[in-house]
1. For which of P, Q does distance in nm of label points 7 Å out along Cα→Cβ at positions 136 and 160, calculated from the coordinates, equal 1.9?
2. Using volume of the Cα convex hull per residue in Å³, for residues 312-415 alone for the comparison, can you identify which of P, Q gives the largest number?
3. Ranked on relative contact order in percent (Cα under 8 Å, 6 or more apart), which label among P, Q comes first with the largest value?
4. Which structure, out of P, Q, was FRET efficiency 1/(1 + (r/R0)^6) of positions 272 and 336 (r between Cβ atoms, R0 = 35 Å, to 0.05) derived from, given a value of 0.90?
5. Work out which structure the value 21.2 belongs to, where mean count of other Cβ atoms within 10 Å over residues 112-119 was derived from one of P, Q.
6. Which structure, out of P, Q, was distance in nm of label points 7 Å out along Cα→Cβ at positions 32 and 264 derived from, given a value of 2.8?
7. Identify which of structures P, Q gives the largest calculated value of Kirkwood radius over Cα pairs in Å, for residues 48-287 alone.
8. Given a computed value of 27, 20, 15 for semi-axes √(5λ) of the Cα gyration tensor in Å, for residues 152-295 alone, which structure among P, Q does it belong to?
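Computed from the coordinates by the stated procedures, all read-outs in this text should not be read as laboratory data. These numbers were taken from a predicted model, which means no experiment stands behind them. Cβ atoms are built from the backbone, for glycine too; each structure is taken alone.
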Structure P
Amino acid sequence: MRFFANTHNDYKPSTMETIFMETTVTNKTLEKLKYDLVRAGLVAYETIEQAQEIASSQNINIGQALINSGVITEDSILKFLEAKLHIPYVNLDDYTLDTKCLKFISFADAKRYKIIPLFKIEDTLTVAMADPLDLFAIDKVIETAECSIEPVVSSEAAILKKINEYYKEEAAVADIYTEEGTEYDWRDELHSEDLSDTHIQKIISAILKQAILENVHEVTFQHDDNGFGVNFKKNGEILNKGNIPAVLISSFAAKLKTLAELDSSVSEVPQLGKINFNVDGINVVASISTFPTIMGERIFLKIYKPPKALNKIIKSENNINLIKSALNNPGIIIVCGSPLSGKTHVIYSLLLEAVNKNKNIMTLESIAKYNLNSVHQCELNENVGFNMDKASRFIEFQSPDIIYLEGIKTKDSFDYFSSLVFEDKTIIMEFLANNMEDLRYKLSFSDFETLKSIISCLIFIHSQDSIEVFSKETIQKYLGAF
């Protein structure tokens, strides 16, 4: 079965179609042929119906649901597809890909569609697919590669393994090394005579390096009259550090999205991802947020340094004991500070400390900044309806002892999670306040009445070197009656 490039095909999926495709995990091939499995005597009709329900509830494809249930093996499904579709099955375990063909399919598209290029002969690119009837994926590859496509069937797990193996270099940012006191300008890399395929990647690394050297945690890329502005935010002020030329904007944005495992072809809807890179041998994470504007796509990058042990950021032994006691008892631990004060950094240190207490620790975050051993980190995903409301309704069934919540905005959420304290839960949350007066003013609103009464520990970050810790008994003394 060969698919040909059609330069006259003007069909483009709408934004809503794109969103729908991102929302549901399916395997179009098995959805279409599921009852053929029954007719072939491989599974019972009732099993198909049950697998359909499981796939829907767990947001997995029906093939994975069948394999997970143990009623059929992946090998049996692949051989069935080979015979039914007359599409060859290829075992990728010992297969060597032609690396020159990787340029035809981006890292993000390969992961998204479970597809990888194998080789190209004349004007035909042979690709391994877990879902060979996914015409949207095939059309996307034809559009990018501008050649005919010959699909073969392969195991989804084998394809993902090959993707991680062969796209490893593309998915990584080069290691960054810094020297204090040295002047550095990312534009030196921009204006270098490097014509290699990795030049854009080197520019990204250079921008990150300059941000690290200048102790900047927020970087914004946005369209202006001079190209794609590179802006650093420091001490509440936005500083322009130069521009990506207009001719490189498309390639730059696509590479940045690919590194964050986002869809490089989508700019009409927001996306959220992250990239990992090493700075002086230390793993650092940057979250990437894209957002459409009338001027073009805006990309926001926030750098998170790895969390430190609690005793490295809290110097007072008495304060550490107050925090440990709060972690070990029901109540709300609230971490306060201004924007970019390091609230998330302190909270991750609290979570590291809590690991030592043999507790069931869970988090609800927009994106996990660091993977913490023995902490069950959950990323919210609006695309599949996993928002804070749904997470709050179901997290109780996991019987957590300690819960970290990122960015609670509504009174209902405050009240709900506050109520969990009466079920012997410890809640960690952050609260934006520029100073103690600002905190006192905000907590004076009636919306926070329940919250105030059950705060067991309040941590206020004045600066990196000045962190105050208040116990339940001292909160009223320092903040008055709010």
Structure Q
Amino acid sequence: MKKRVLLFISFITIYMVSFAQPSKTNADKIIAVIGSKIVLKSDVDNRLQDMQRQGVEVPENGKCYVLQDYLGTKTLVLQAEKDSIPVSDEDIENDIDNKIRQYINQFGGKEELEKIAGKTVYQLKEDFKESSKDQKLATAMRNKIVGDIRITPFEVKKYFEKLVKDSLPFYETEVEIGEIIAYPRASREAEEYCKEQLTEFKIQIESGKKTMNQICKIGGSDEPGSNERFGRMDINREQKDIDPTFMAKSFTLKEGQLSNPFKSKFGYHILQLINRNGNDATVQHIIKIPQVTAVELKQGFEKLDTVRAKLIAGTLDFGAAVSKYSDDEYSKFTAGIKQGAGGSTFLTIDQLDKDIVPILKNLRPGGFSQPTEYTDASGKRGVRIIFLKTKTEPHRENLKDDYSKIADKALAEKKEGALEKWFNTKLSNYYIMIDPAYRDCESVKLWVNAMTKK
């Protein structure tokens, strides 16, 4: 059990409900009980199947860790209910909507999701309610237990010194980089040309000469990837990553209605509502992005030349420069620093876009690149400055180069210890039963020991 207590927290965040849940019949089997909560053998089996289906590496003793996940979650939920920790219906609904959108994106659309799940999105949302509430309660209870725990430099050093030096991880070159992006505005003529193209597309669609699918198939839309899926999108009214104008237009159209050309922050669109069900809608759109010329790009170069001069002179802080001058709205939430999976700011070379790599060859940590032309993932042209904050050479883990990583691990261990201590004091308050087939699982020893002490 040692150092495995926190494992279930990562599991419940990803696997709320199985798509393969069978009906709870007499053939199923209760393999664990904690208080008023039960765990069925099908719960464990289905979760393992979901992990395999989604490409997650399953440990050799995966059933033990999944059972630990359930037991840990249910223990936290029981205590959260006892302590009357509040969880709002709105939070649960938002959590479910986010999870549904993730699955829709993962499986390539609402129809494909429903086909794989064998259920409608509405039925999936109903299935998710209990597990989503449990997730919220368990997370809130965990935060109450370990949320205020901090780590000191002395504790970090002490943690590192007890590690077996031959087992320390080896890191490839990693960098922390930031960017300031300027998107020059296209000329009025370029914008008018986009609107004219979309107006012509609208006439062709409404007259029956062409379908939106046919226009997308020949590359009529400027959004990368849009033509392959014919511009179809499944959206929810509560989504925060959709342009507000695009969202408003989607929910003001009638089913089958085609909009006039309109502008969003990404470009100009025509939009058709395919169907709508409450806050969910399926739409199809074509986007045209006004192209900037060398004249507009020159303005972007001049703007960032001035910004770079201030950064080098030290009269302007990089974070402040991002806030004041960057046209990339998402970078303002990270002070311009690029992030990888899990929010880490330490990136390996293979995680960077290919145009950044040659720029870094001429930069030292703390340096700023010359402004360079840039095309983002949506096909929009601009100019950017790259800031190399830190760079490490390939090395074995050490305190000098990897302090923040070591500190994170030391803090995680400290929280694990606090959480394990909490379980040891609380489990005696609840009735516990573990099926004999699972009592040898090291990861559930806390519950087994508490059961045998009664």
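1. Label of the originating structure: P.
2. Largest one: structure Q.
3. Going through P, Q one by one, relative contact order in percent (Cα under 8 Å, 6 or more apart) peaks for structure Q.
4. P
5. Attributed to the structure labelled P.
6. P
7. Once Kirkwood radius over Cα pairs in Å, for residues 48-287 alone is tallied for P, Q, the winner is Q.
8. The value was obtained from structure P.
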